[in-house]
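Next up: the structures, one after another.
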Structure I
C-alpha cells in the first residue's frame with residue numbers, strides 16, 4: 001500500500017466490454033484526485049471514529065489502475081505494459097493536529113476488490129506506519145537487531161525471535177517498571193511508558209518478579225584455535241549477485257597491454 005499520488009493524479013477503472021468489434025478498451029472511467037465531480041459511486045463508503053482525527057470518512061473504488069508508460073522503471077519492460085489493478089481509498093479526516101487544512105488523503109492498495117473490513121485494516125495500518133518505523137528503529141539501535149554478524153539465515157531468524165520475545169517482555173512490564181525519566185522528559189502515567197523508558201527500570205522488575213532459570217555458573221572461555229594453525233572450518237561465502245549496467249562490457253586488462261609499443 002502506498003499514497004496514490006503526492007500531487008493531483010488520475011486512476012482509471014476497469015473498461016467495460018464493448019459489443020462492437022474492434023480493439024477492446026483498456027481504461028475505463030477515470031477518478032481524478034483533484035476533481036470532486038469524478039468521485040461518484042464508490043462501492044465502499046464508511047465512517048470511522050478516531051481519537052486523533054475525529055470522524056474519518058472513508059471511500060473506496062475497486063479495480064482502479066494507473067496508466068503506465070514505458071518510462072522510468074518500465075523503460076526496459078519487454079512487450080506491452082501491464083494493467084495493474086488495485087483499490088483506491090480516500091480518507092477525509094474530521095480534524096488534523098495543528099489546525100491544518102483538511103485535504104483528502106489518497107491511498108492505493110494492490111488488492112483489486114477489497115471489502116469494507118479490508119479497507120478499514122489498510123487505512124488504519126497506513127495511519128500507524130510511523131509506529132512501525134519507530135519499532136524497527138528501537139530494535140536496531142537499542143536492542144541490537146543488526147549488531148551480530150550472523151552468517152546463517154536460521155541463526156538470523158532465531159535472533160529475531162529472541163528480540164521479539166524481549167520486546168514483548170518490555171511491553172508487559174510497562175505497569176510494573178518505575179518511571180526513570182530523563183530530566184527533559186515529562187512524567188508518564190502508569191502503564192503508558194514506551195519500551196525505551198521501561199527498559200531503564202527493567203532490572204528492578206526482574207529482581208521483583210524472579211526467574212525460573214538457575215543462577216549462572218562461573219566459567220572461562222576456551223583456549224580456541226592455537227596461534228599459527230590454519231582454519232580448517234571456513235565459513236561458506238555467498239555471491240552478492242551484483243548486476244553490471246547495460247552497455248558496459250567487463251574486460252580484463254593485462255600487463256602487456258599497458259606496455260607501449
Structure II
C-alpha cells in the first residue's frame with residue numbers, strides 16, 4: 001500500500017511512539033499511552049477524534065490504491081501545525097503574534113508562542129505535541145539522536161523559503177517531496193479533520209460531543225507518529241520526520257487556506 005508514486009503529470013522521549021492515538025472511550029489508547037486530555041470532560045471525544053484521524057488519514061491521500069509516502073507524512077504534519085495555531089488562538093485570542101507580508105502579498109504568522117506549541121513543557125504534554133510525538137516515533141525505529149533534524153534548521157528553512165518558489169516545500173530535496181504543495185494538501189484534508197473535530201456524523205460521536213478547539217493541537221499531534229511508522233519500509237524515518245515537521249511549521253503560519 002505504501003510507496004512512491006511518480007509525480008503526476010527539547011529532546012524527544014525514548015518511548016516507542018507506535019500507537020496511533022486514542023481509539024475509543026477512556027483516557028488511553030490501546031497501547032496504554034496516556035494523553036494530556038485524559039482528565040477533561042471531553043476526553044472521550046478527543047480519543048475518538050485522535051483514533052479516527054490516525055486511522056483515516058492514509059485513505060484521504062490514497063490515489064489509485066497507493067499512498068505516496070512523502071505526501072502522507074506531509075499531510076499529517078500540516079494538519080498538526082494548523083491545529084496548533086487554532087488551539088493557540090482558542091487558548092488566548094490576544095496572543096501576541098506578528099503578521100509578516102511577503103513581497104508577493106502573502107501573510108504569515110510568526111511568534112514564540114506559536115513555535116512553542118510544537119514542544120512539550122511538561123511530561124504530561126509529550127503525547128500531545130508534534131515534536132516529541134513524531135521524533136519519538138522516528139527514534140523507536142532506530143534513528144539515533146544525532147540523526148534527528150535540528151529544530152532551528154527546520155524553522156529557518158521554512159521562514160527563509162516563504163514567498164518564494166520553494167515556499168511550503170520541505171528541505172529534503174527533489175526526490176522527497178509531497179505530490180502537491182503543503183498549502184494545497186492542507187486545504188484538501190482540513191475539511192475532513194474539521195468534521196472529525198465537530199463529531200457531527202453519527203449518533204455515537206454526536207453523543208460524546210465535539211472536540212474543544214483547545215485540544216485540537218494535542219489530538220492532531222498524537223496522530224503524527226503513525227505515518228512515520230507506516231512508511232518506514234519506503235522512506236527513511238529521519239527524512240519522514242523532517243518532512244512532517246517542516247510541513248507542520250509551515251502550516252502553523254498560514255493565515256488562510
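The numbers here are math on the coordinates, done by the rules we state, and not lab data. Owing to the predicted nature of the structure, the values given are computational and were not obtained by experimental measurement. Cβ atoms are built from the backbone, for glycine too; each structure is taken alone.
Which structure, out of I, II, was Rg/Rh (Cα atoms, Kirkwood Rh), for residues 106-145 alone derived from, given a value of 1.11? Show your work: numbers first, answer last.
Working: I: 1.18; II: 1.11.
Considering all the candidates, the number was obtained from II.
Source structure of the calculated read-out (helix-only ellipticity at 222 nm (-39500 (n - 2.57) for each DSSP H run of 4 or more, over all residues; to 500), -14500) within I, II: II.
If Rg/Rh (Cα atoms, Kirkwood Rh) comes out at 0.94 when worked out from the coordinates, which of I, II was used? Among I, II, the structure yielding 0.94 for Rg/Rh (Cα atoms, Kirkwood Rh) is II.
Structures I, II were shown, and distance in nm of label points 7 Å out along Cα→Cβ at positions 138 and 154 at 0.6 was computed from II. Taking 3.4 as the value of distance in nm of label points 7 Å out along Cα→Cβ at positions 218 and 234 derived from one of the structures shown (I, II), identify that structure. This figure was derived from II.
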